[in-house]
Structure P
Amino acid sequence: MAQLFPEGSPVTADTQWLDDDEQRTWRAFLTAQRLLFDRLERQLQRDAGLPHAYYEILVRLSEAPDRTLRMSQLADSSLSSRSRLSHAVARLEASGWVRRRACAEDRRGSFAELTPEGLAKLEASAPGHVEAVRSDLFDALDRNHQHALREISEALVNHLSDSPPWPVDGDGE
């Protein structure tokens, strides 16, 4: 691949540039990730009328004890800013899918709770989303590739995050 900056340029002095193999890997990863998430986003918007971020909030709440999480925990686990999460929860509240309530022990804190209507929305949306994930990701990979993707993804999460964004059980399954 052609070098982005000419040899001897001040920009190149202290930069360890990607070699050709690393550059191909980076671009393949970036393109695959963008194509996959674009397809999944379009499927959820088309079939469920939900952006992926809202779907993820519903999933996280559905998996939480009593289908309730502190807003701060929900923001942290969904890798979202608190203001962005607050806006999303407000939209989900307006649809009747989430209820926000104050924390009795901590007046500054609040909880997001999945409503029965929100659970019904998630249950109606999940089959199409799972089919899209299967057809767009898993059907393209054999078991060895799936395990390699998981190992690579977990290595990146461990490298980039202080704590895993999804709960993990004792054996990492």
Structure Q
Amino acid sequence: MTKTVQVHRVYIKATPERIWEAITKPEWTQKYGYTGLADFDLKPGGKHRTRPTQAFIDAGITGDLVDGEVLEVDPPRKLVITWKLLMGLEGMAAEPYTTVTYDIEETKTAGTRLTVTHDVTGAPLTAEMVGGVHEDVNAGPGENAGGGWDWVLSDLKSLLETGEVLVP
């Protein structure tokens, strides 16, 4: 099997601590990207999941959106997790868990660099979704909105720098 890895990077005018909080705290994750409520047990072997916001529940999606296990934690610099999208394209549920690595590094000249490395080996539908192949930023919760990591990171950057998301 060919190893498939996607790397997504954004520079944000925010401290590593603020970015860490925005990735790991539900009061932040409900505001940007796909707006789920992230819950992390931030220790190796701990579980994580993303619960639906009210908008998802109103659209009929009541179960967890994402789940997995925490593999490595070094706040506010690095988080490595297994990751499985529990909603999305038909057939995704049969795909294996993938691995997501968040690297957060303060730079001397360009703010803080956030790099998301997603190993999607053996999960072609997940690779399409997180790679933005099914991009439709006008889709609502539960629809095939697939702007992927680039869209999520752009929305996170906008929120942290301006206090506003890209699509209200």
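Every number in this text was worked out from the coordinates using simple rules, so none of it is lab data. Model, not experiment: these values are computed from the prediction. Cβ atoms are built from the backbone, for glycine too; each structure is taken alone.
Okay, here's what the table says:
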read-out: If Rg/Rh (Cα atoms, Kirkwood Rh) is computed and equals 1.06, the structure in P, Q; value: P
read-out: Comparison of P, Q by FRET efficiency 1/(1 + (r/R0)^6) of positions 91 and 155 (r between Cβ atoms, R0 = 41 Å, to 0.05) - largest value held by; value: Q
read-out: Structure responsible for -19500, with helix-only ellipticity at 222 nm (-39500 (n - 2.57) for each DSSP H run of 4 or more, over all residues; to 500) calculated and labels P, Q on offer; value: P
read-out: Comparison of P, Q by relative contact order in percent (Cα under 8 Å, 6 or more apart) - largest value held by; value: Q
read-out: Per FRET efficiency 1/(1 + (r/R0)^6) of positions 35 and 115 (r between Cβ atoms, R0 = 30 Å, to 0.05), the highest-valued of structures P, Q; value: Q
